Structure 1
Amino acid sequence: MNQTDTLIAIERAEVGYHEGFSNGHYNNHQKFSPAVPGLEWSQDQAWCQTFQSWAFQQADVKGLAPVTASCAAGVDWYRSRGRFSYYPAIGAMVFFGPSGGSHVGLVHMYDADYAYTIEGNTNANGSAEGNGVYLKKRARRDSYLYGYGLPAFAEGIVTADPGLKAAPGCTYRATATSRESDAQPATPLEAVLPWVSSNQLIWAATHTLAEEQAMGNGTSRPADDVALVQDALEQLMGVTPGDPHSVFEAETQQLFERFTREKLGHSEVAGNGVPTTQELVELGERSGLFNVRAGSSPALVLPWVNLNQVIWASTHSAQDEKAQPVGSADPRADVALVQDGLEKVMHTAVADERGIFEAATQSLYDDFRRTVLNFAGSDAVGAPGEQSLTELGQRSGLFQVRVGSLPAGGAPSGPGVDGMGEIAPKQVTFHRYTTQGTLADWITEACAAAGVHASSAWVKGFKTAVARESSGNPNACNLWDSNAVTPPGYSKPEDFGDGYPRNGPVRRLNGELTPFQCSRGVVQCIPQTFAAYHAPGTSVNIYDPVASIAASIRYVRKRYGVALDGSDLAAKVQQFDPNRPPHGY
């Protein structure tokens with residue numbers, strides 16, 4: 001057999017292998033890590049990439065793939081050799097998740113719609129954290145599928161990439177099957193269930209009806225995911241949520257709480273009807289209606305692309321673009337994300353230098369508007385617009401779009417901190433924050449959301465203020481100071497934070513009614529201030545630390561005139577100065 005078929009035969013022989021099982025669950029203990037020199041350390045860890053390294057070694061083609069346990073390193077390895085494609089190939093490594101860093105498999109067959117793969121550390125639901133080696137059927141245009149690494153087999157490679165039709169060692173075929181697959185009896189494949197994103201659902205559960213409906217009709221909109229969750233709840237609980245179909249509001253939250261208590265046996269609800277990834281996995285498996293992945297197309301944690309920056313790059317020369325100083329106003333990072341999005345959605349490589357918006361990027365962007373968005377005439381040519389760029393971000397699952405902040409050239413202009421993202425105080429929610437993260441991560445994300453560069457001054461200042469305001473607890477709720485009242489026109493909200501009384505132990509509020517104006521969150525905003533300075537694209541949950549810090553950044557910039565780079569933050573606002581005693585702000 002040739003190298004391709006030998007490799008596929010070795011992997012197919014492992015289908016059905018399962019990792020170790022102890023204490024009632026699978027444990028990532030497997031035979032592959034000890035058998036790969038240099039990867040022994042990876043025992044008891046996620047092993048999808050380790051399985052591929054093992055198989056290439058067994059097939060005596062070790063030099064055609066990286067010896068690594070990291071999927072991200074695998075993507076980088078193939079990119080650095082010019083052997084990465086957005087089209088499948090027989091014997092190609094297929095990478096999944098954001099930037100290809102979540103999971104990996106090997107393609108043994110493909111057609112116009114699907115890539116058929118062999119994957120380690122997966123399961124019947126296709127999880128990136130599974131229990132064995134399985135045959136899978138993966139939709140080629142699913143946003144979870146990132147792209148393919150093409151090994152340089154001695155006999156060449158068969159690929160669906162039309163850009164490689166004339167490349168040496170490549171044979172173009174729109175559909176293809178390996179000889180090894182043809183020789184095997186048909187193996188039943190799992191039903192291809194739709195995927196839902198836990199990040200999208202958590203976003204929907206913590207945002208207002210208006211924000212959910214404003215997400216539009218792109219492929220990353222959470223409405224379709226929410227509808228599947230509602231269908232599953234109705235099937236398992238025998239009750240139809242009273243919310244509109246595809247809207248994750250109070251009725252759906254309450255029914256989800258019932259599901260976690262009555263079906264999963266949770267005695268305490270972790271997030272006021274806000275789902276966790278594991279709870280969604282259970283719901284999907286028990287209903288048989290969907291699979292779950294975390295991290296794909298998140299509505300909140302994707303990087304931001306600045307429309308002004310992209311327009312500037314598209315209307316300036318390569319020389320002008322390269323002359324921009326590296327920093328928060330440099331358009332190259334934004335352009336690189338746009339190019340990645342175009343390559344993923346259009347399945348075509350961009351010939352321009354990475355991060356430089358020139359003729360090839362413009363041509364492919366125009367093709368995207370014509371063929372995918374059905375734009376015509378002047379709408380389909382010229383500089384990118386907000387609608388098309390937002391659609392590209394959503395369809396690729398790679399970025400979000402903001403307008404006006406930090407345009408190329410570095411000088412603040414546009415709407416600044418006035419009026420962007422402001423919400424009504426009664427739109428603020430009080431859900432417990434349960435997502436993981438570090439304070440440094442929160443500050444960095446909040447700076448991006450607030451339209452400022454995450455300079456050392458901002459980071460150091462907020463680390464000081466957070467320690468003083470909440471001791472780092474994003475769920476802190478002050479029940480005793482002068483703010484802890486309910487002003488006329490407001491009512492006490494159901495609160496799920498941690499209540500801090502003047503005296504006595506801290507207690508979990510768990511839905512208790514609390515005064516509306518309590519200072520809450522990691523920087524102790526009151527809801528009125530949080531609403532007035534709310535940053536666009538962030539959660540309306542006052543306990544979300546990114547949203548809370550972003551609102552605080554916008555507040556101190558407006559009230560105290562703090563500079564865009566935060567260089568005078570400590571001087572102008574004492575609470576943020578580690579060299580002076582605490583002081584309210």
Structure 2
Amino acid sequence: MIHKIVEQVTNNIEKRSQETRQQYLNLMASMAQEKPTRGQLGCTNLAHVMASQTHDEKLIMKDTVSGLNVGIVTAYNDMLSAHQPYYRYPEMIKQHLYSHGLSAQVAGGVPAMCDGVTQGYAGMELSLFSRDTIALSTAVALSHQSFDSMVLLGICDKIVPGLLMGALRFGHLPALFIPAGPMATGISNSEKAQVRQQYVEGKIGDQELLESEVAAYHSPGTCTFYGTANSNQMLLEAMGLMLPGSAFEQPTSNVREEFNKQACEQIASNTQLSMLKQNKAIQLGHMVNAKSLVNAIVALLATGGSSNLTIHWIAIAKAAGYILTWQDMHDLSQVVPMICKVYPNGKADINAFHLVGGTAFVFNELLNAGLMHGDVLTISQKTFSQDILHSMRHWQNHYAKTLKQKMRDEILATYREPFDEKGGLTLLKGNLGQAIVKVSAVQHEHRVIKAPAKVFSDQLDVIDAFTNGELNHDVVVVLKGQGPKANGMPELHKLMPVLGSLQDHGFKVALLTDGRLSGASGKVLSAIHCVPEAAAKGMISRIVDGDVIHIDAVTGELNVLDVHLQERKSEFLAPVQKGVGRELFSVFRKHVTAADVGAISIDWEE
């Protein structure tokens with residue numbers, strides 16, 4: 001039986017979204033009537049589509065009644081370790097699909113930037129906007145109207161949300177994601193974080209830091225901590241948009257190769273079924289529904305996943321005609337327990353998580369607790385409950401023999417005896433507006449603070465103040481002017497070693513910002529995504545040095561004490577908007593919505 005709060009939140013989403021969801025479904029129905037789309041193309045247009053194909057592939061594509069063609073949208077580049085394995089995926093997909101009588105083409109590539117590279121630099125101000133750019137690029141790729149289904153290749157931070165947002169505008173077609181998996185384990189994430197902290201404290205130099213980082217990020221595959229990239233994979237699996245159990249198999253494993261083959265067989269089957277029977281249930285636009293969205297958020301909360309997804313999944317819901325809110329997430333967090341500890345929420349990495357049961361264990365526990373919708377239809381043409389049974393058997397066959405119970409107990413918990421009674425994210429409200437806190441890695445003694453503000457408009461100034469000893473006291477670092485309208489809402493992960501050092505030296509410390517943090521951020525209390533942002537004249541823009549800030553992640557309070565903010569002017573240092581391509585994105589900054597409604601630069605309703 002489904003938990004009453006989960007059912008209530010799901011019903012609330014459906015009720016408030018009735019009009020917008022129906023508009024979306026009407027649009028998808030009108031697009032579905034044009035299938036098979038290639039049959040609507042003129043001869044010259046169709047010849048362009050087929051020109052580069054082999055003779056046998058052309059025979060399939062000429063058959064515009066029963067010949068099926070799959071569009072591949074790829075985020076491959078070989079600068080991102082997570083996406084480098086995609087290099088040969090299109091050829092593999094084409095070969096497997098051809099053996100089932102289908103053709104396939106790379107419809108297009110989408111940009112894929114790495115936050116780990118741009119962290120703390122000007123390029124990071126393009127990061128959030130790259131999500132909507134990816135959505136637009138996905139739409140451009142699929143706008144050739146030559147495809148009967150979609151295969152989406154993407155893993156990391158803004159890339160999965162962007163691909164899914166774009167693909168949902170072609171939601172009359174079946175689709176699936178094929179992951180590539182995490183890199184092998186290097187040095188531990190906790191050791192890496194310790195070295196970073198030693199560096200900002202001046203105890204080691206550049207060479208020692210570089211050697212540590214290279215030992216952590218050392219081969220193709222996703223970074224091994226549980227940040228935004230791996231949170232994306234967790235949520236896609238929870239929504240049934242990839243094969244169960246496939247998210248965290250390493251790129252070079254034999255099991256990964258078998259998963260890839262199965263994924264190709266599945267998209268072939270789904271494409272054929274969609275074409276022959278007009279089965280709406282396996283079309284992407286019907287698979288992404290209120291129940292699958294709630295399943296995704298429950299998985300995020302139960303595993304202590306990335307705070308970035310509190311923005312991205314609202315945008316994804318919007319693309320499918322749904323209105324998802326921070327309040328929905330908060331309400332779910334009150335009843336969804338934390339049953340997973342992966343760095344930064346624990347010592348283990350994502351490879352260890354996968355070995356001890358991974359997604360199969362987590363989803364099975366949540367289903368048994370009535371916290372996920374088991375009747376959601378997945379890309380396997382089965383229910384989510386059936387998928388998890390299959391995933392549990394897969395784990396038993398491949399990993400159960402090597403299980404170390406002590407390691408499992410450190411990483412996974414049951415819903416009856418969780419690591420924490422509540423989920424890993426919570427919503428703050430007060431006279432400063434709203435903000436999100438990721439509490440999963442914050443120790444209970446650090447979840448409440450009352451301390452004077454030290455106000456900044458540039459994260460590099462925070463680092464300078466730390467270096468100069470100006471922050472050696474109880475402090476709430478207020479970093480304003482970092483929202484989407486101001487400068488694209490960059491991640492501020494570079495502050496974590498600084499603030500972590502202050503906390504380790506016995507000071508009470510917190511961060512308050514209208515910017516974002518990396519999905520890997522953890523132990524310091526951080527009220528982020530503050531809305532309204534400074535550039536929208538939010539109250540955060542009126543805070544000055546010395547104001548006493550009260551942040552309480554237990555009761556959900558966010559207030560400045562004993563001052564009349566309304567009587568002050570809105571002030572913050574306007575950021576530089578040019579250089580490193582930032583000037584090209586001025587239209588995004590002008591039109592972007594607030595963080596709590598997805599920080600979206602695209603007008604779906606126009």
Structure 3
Amino acid sequence: MSRALLLGTAFALALATGAIAQPPRREVGNIVYDGAPATPAALQAAIAPYYNARTATFQDWLPDGSMLITTRFGDTYQVHRVARPGGARTQLTFFPEPINNARVLPGTSTYLYPRDVGGAEYYQAYIRTLTGAETQLTAPNTRNQSFVFTRDGKTVVWSQVTPGDPNYDIVLADPANPAGRKVIHEGTGSIGPLDISPDGKTVLAGRFHSQAWVELFTLDVATGKLTPIGPNRKIGYQGAAFVDGGAGVLTLSDDGAEHTRPVVIDVKTGKVRDLEPDAKWGSEDMDVSPDGKVVALAVNEEGYSTLVLRDVATGKALPGPKLPQGVLTAAKFSPDGSKIGLSLSTSTSSGDVWSYDLASGQLTRWTESELGGLDSARLIEPTLFRYPSFDGRQIPAFIYKPKTAKSGKLPVVIQIHGGPEGQEQPSFNPRRQSWVAELGAAVIIPNVRGSSGYGKTYMGLDNAEKREDSVKDIGALLDWVAKQPDLDASRVAVVGQSYGGYMVLAVAGHYNDRIAGAIDLYGISDWVTFLQNTEGYRRDNRRAEYGDERDPKMRAVFDRIAPIRMSDRMKKPMMVFQGANDPRVPRTESEQMVAKLRAQGTEVWYVLAKDEGHGIQKKANQEAVRATEVVFLKKVLGVE
């Protein structure tokens with residue numbers, strides 16, 4: 001059955017039963033409100049400053065020592081140049097669609113950036129100079145990602161896929177001649193380039209099956225031959241780069257350990273040299289200096305980031321910067337290897353760009369991002385805690401509480417991350433801060449089993465038939481809330497997006513009597529229809545994590561745990577948000593859930609953004625949707 005027919009049938013059924021009347025519907029800009037009331041002007045004004053706050057993210061170094069960053073002055077993030085620390089942010093791109101990434105062609109002032117339309121994630125890549133017009137690099141009607149350059153900037157390699165195809169190809173081109181692009185490897189699965197050898201003859205490629213299984217290969221540019229690298233077993237690699245002139249590959253590996261840590265693999269022999277054999281925390285990202293001698297590692301310690309430098313030859317830790325307590329969003333060596341450009345977000349600052357000088361040890365701030373009228377002294381730094389779950393495991397979580405609480409117990413908002421291998425971290429988050437300030441609520445962000453950041457055993461605890469064990473972790477959190485003298489267990493709302501949206505729906509089904517309301521943002525309502533309708537290039541990756549609906553045993557599990565099959569238990573009010581162009585969780589997942597709930601008489605506010613995909617990128621839409629969330633939460637939590 002087609003998506004449109006499925007949706008139309010579901011809504012027709014809901015109306016035919018007479019269980020719900022046609023709810024009021026209105027459109028404001030690109031937002032469709034179906035059953036959701038208008039936001040009071042005073043509340044909209046109170047919410048606006050949280051989304052006026054800007055964030056600056058480091059992208060790349062230009063040859064003259066200046067930086068490319070992304071930040072937002074209008075409705076979307078765009079590319080800017082910053083000439084010096086504290087210098088003006090000079091805007092370079094001006095598009096209605098956001099630009100979130102930019103890469104400089106080595107040795108030039110030309111840069112590359114991907115851009116999609118309406119959040120559909122079919123990215124095209126464009127090249128331009130600091131002042132010139134853009135040139136499209138990639139072929140129309142393709143999705144493109146993972147761009148890497150040769151050292152001289154004269155060749156770029158990337159991966160592309162066409163609609164409905166699960167298999168990426170690897171493409172090569174001269175940036176000066178996009179029309180001459182050619183496929184050098186017809187790939188299988190989600191394969192893409194990671195680096196190019198110094199002589200330009202070999203591409204380092206990775207095939208992503210799941211976060212716990214990534215394969216590494218060398219690809220001969222001339223012949224297209226693919227050769228595996230390293231041990232022949234399932235390993236969760238993250239990132240990779242050539243070292244030792246192309247004879248070795250430095251990557252982050254969890255092979256034989258709980259956490260990813262840096263290792264060097266000999267390309268010819270497969271021998272592995274561990275740079276940090278006793279890693280206590282996982283490295284999440286890396287960049288190698290241009291001479292291949294130093295690796296910069298973004299290490300995740302209980303959700304907070306540290307930047308660790310190690311000598312590639314010995315593994316020895318080198319002097320590095322002492323960063324403010326927060327979360328790294330980028331780190332990259334300058335072309336001469338003397339500096340590292342980085343960006344960092346904290347709970348009380350929206351995110352800025354810095355540089356670290358390796359010789360002097362000086363950390364220099366380049367941007368001062370505006371908080372949009374917010375008082376930083378009133379923003380909340382969360383507290384890390386752990387609570388026991390059904391099997392005795394301790395589940396990590398952060399809690400935000402008002403600095404000055406009103407009398408009586410606090411209402412509670414539980415926000416559940418997506419992924420499912422995501423991790424809630426204490427970076428700047430305007431939603432959480434607004435919930436604390438506008439609702440007077442305690443906000444809890446748990447990292448239930450399946451989350452990354454706590455080792456591969458923990459990350460695998462919710463796989464396949466164990467899916468609902470993570471839902472039980474939220475049940476255990478509700479138990480914990482009920483035992484806290486300052487928290488009101490009768491006023492708890494759950495919020496989640498993507499996989500977190502599934503979690504919200506499952507919580508609403510299993511713990512209806514213990515929540516006051518729920519906000520589901522583009523969540524999975526039926527595992528079978530989700531896997532059948534998600535974009536082809538993602539389907540096999542999702543099957544690796546969630547299970548394969550074509551397997552009768554797994555399908556039986558899906559039928560048992562699908563939220564839509566427990567909708568009769570969902571009696572509390574629900575708000576559902578969806579991006580119309582979402583390629584990951586199609587709008588049918590939300591709309592079939594809305595129809596089912598309305599048919600049984602459950603109150604549902606449905607909000608649709610016509611120009612968004614998997615998330616909310618545009619500032620105007622963020623303000624509108626987040627304000628509606630606050631209106632909903634005020635209602636269900638009984639907040640004046």
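Upon calculation of helix-only ellipticity at 222 nm (-39500 (n - 2.57) for each DSSP H run of 4 or more, over all residues; to 500) from the atomic coordinates, which of the structures 1, 2, 3 produces -9500?
Of the options listed, only 1 reproduces it.
For structures 1, 2, 3, calculate percent of Cα pairs over 17 Å apart, for residues 398-477 alone and state which one comes out highest.
2
Where a number appears in this text, it was derived from the coordinates with a stated rule and is not lab data. Predicted, not measured: the structure shown is a model, and the values here were computed from it.
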